[in-house]
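A.B. asks: Following this line, the structures themselves.
Coordinate-derived values only; no laboratory data. For clarity, every value in this text was computed on a predicted model and none was experimentally measured.
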Structure 1
Amino acid sequence: MIIPLYIIDAFTATRFKGNPAAVCPLEEWLPEEVMQNIAAENNLAETAFIVPEGDSWNLRWFTPTMEIELCGHATMASAFMLALEFPEKKAFHFHTLSGELVVTRSGELYTLDFPVRPLLTVQLQQLIAACLGVDVIEVTRAGKTLIAELEDEETVRALKPDFANISTLDCSGLIITARGEACDFVSRFFAPRLGINEDPVTGSAHCGLIPYWQRRLEKSVMVARQLSERGGELQCELKGERVLIGGSAVLYMHGTIFLT
């Protein structure tokens, strides 16, 4: 069996920046064990598998260790790959574990339409501060993730995470964030429990970050940057119970997987 493989850098217009995702278009689902093995072999934060269904697609995401419920950059990468095959299409509809997701395309900009994650302020400042080794202003639970607001952008950028400590927290991922200097807000995302110590650019994290900073900044349209080593920029908007997350993408590789 021969399977196409695309690697696409999402949330960037510059190759080798943003967040790389693998995309494997299929005619039908492979056994879960095989998809998990492919994701582990790719060893990227996420590998997306897509299967056509009429005018839309079924979409699943795998980290190197498990299947997950939502992924932003691999969804953008999937839409980017499909746009290579269907350049006339301006919207791509995906059926996922998180419901129907839509990616629209306008020129080089791809915009994800994702669900908002409800926010709940929790009293975990001392615990998270002890885990990170820096002061924490506020901690908020957003779905299965925690958002910790830090003092400023430089604190977020300079933080040296202890992934063993972070893996003990009761969350699937820890987001650290602060007001931005040349943008509205910045963040980093750590998810050692998912097999991803630090994700370069995390679209799904912004399902919580956008409503969080809308409340703090009292504005609905924002620009965000993720301060990983690769870095990335996101165009953000809160629209009711949905968030719009926009960015560019660039093709790095098109290859073939051989299964016997």
Structure 2
Amino acid sequence: MITSAASRVSEPNPAFVEVKRRRGDDNLAWLRKLLSSYTPQGVVMLLIGGTDALAFRLRVAQAHLRNDMTPSWWSHIALVLETSARDIGRSRVAEISPDPAGGFGWAPTDNAVQSGVPLARYRDAGRFPNIAVVDLPPEAPARDTRTASRPRGMEAMARTQRSALQDALTRFKMTRGTLDCCELVLQWLGFVWGAGQTPNPLFAGRGIPSAVLVESLTAALGFDLTPGIDSRASCPEAVWQGARWWYTLHDSVASRRLMGAYCTEHQLVRP
């Protein structure tokens, strides 16, 4: 098993809710529906659960963080840096994908981070049936967290946080000596491809690169995204659990909780 802690709450986060996908909708349509009633203004993360062989291997690798040992719903996480109001598919994300659309290029330059990736890459609901938006607000809103209204001054605080996030991303790309995500990518590719006898990197506390990136950036903003696991062993499943089950700790320690919505239509194994 992977060393982790379980939250003691019995009810899931009321500010992180299920939003069903309408029949025939792709993921961009689902996002448009969500954004018609809710506008994320903090650090916005996109959880993705894929169905191809690579996603299967990543989802199974995270089963050891679940008490029923079933595969995770999630295979990837990306950070939404720029939102296009006119065409949501042209919104830009930063990520460390194990199969980038344009190839890896010379990964050492940016510590394996791929920036400026269009959100449209995750349009296909058949290939990516599980999707979630996780929003980290700048501070604890002075309101009922189940509503979408925001206190006065929230927009200015959100701009400040986004600027700090961009600065943290720039530093992350330049600090490979502290956290080498090029090495992480190679370790995870060895595992998902079944190369030699490469074990599950999570057993050695080596997180999935996309989640390690997001975890590092939120930590730079003073927020513990995944209280149940060592931050360097972060993975999409741990982020999901943080959003869904660790909200009371976030309320008390950070005075803010994760918000958002999810759609989980695809399970690899029925418990």
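A.B. asks: Quick check on the output: 161 is volume of the Cα convex hull per residue in Å³, for residues 3-90 alone, derived from one of 1, 2. Which one produced it? Mind dumping the intermediate values first?
C.D. replies: Values: 1: 98; 2: 161.
Only structure 2 yields this read-out.
A.B. asks: I have -9000 for helix-only ellipticity at 222 nm (-39500 (n - 2.57) for each DSSP H run of 4 or more, over all residues; to 500), calculated from one of the structures 1, 2. Which structure is it?
C.D. replies: On the way: 1: -6000; 2: -9000.
Derived from the structure labelled 2.
A.B. asks: Also, I was wondering about something else. If you work out relative contact order in percent (Cα under 8 Å, 6 or more apart) for 1, 2, which one comes out largest?
C.D. replies: Comparing 1, 2, the top value of relative contact order in percent (Cα under 8 Å, 6 or more apart) belongs to 2.
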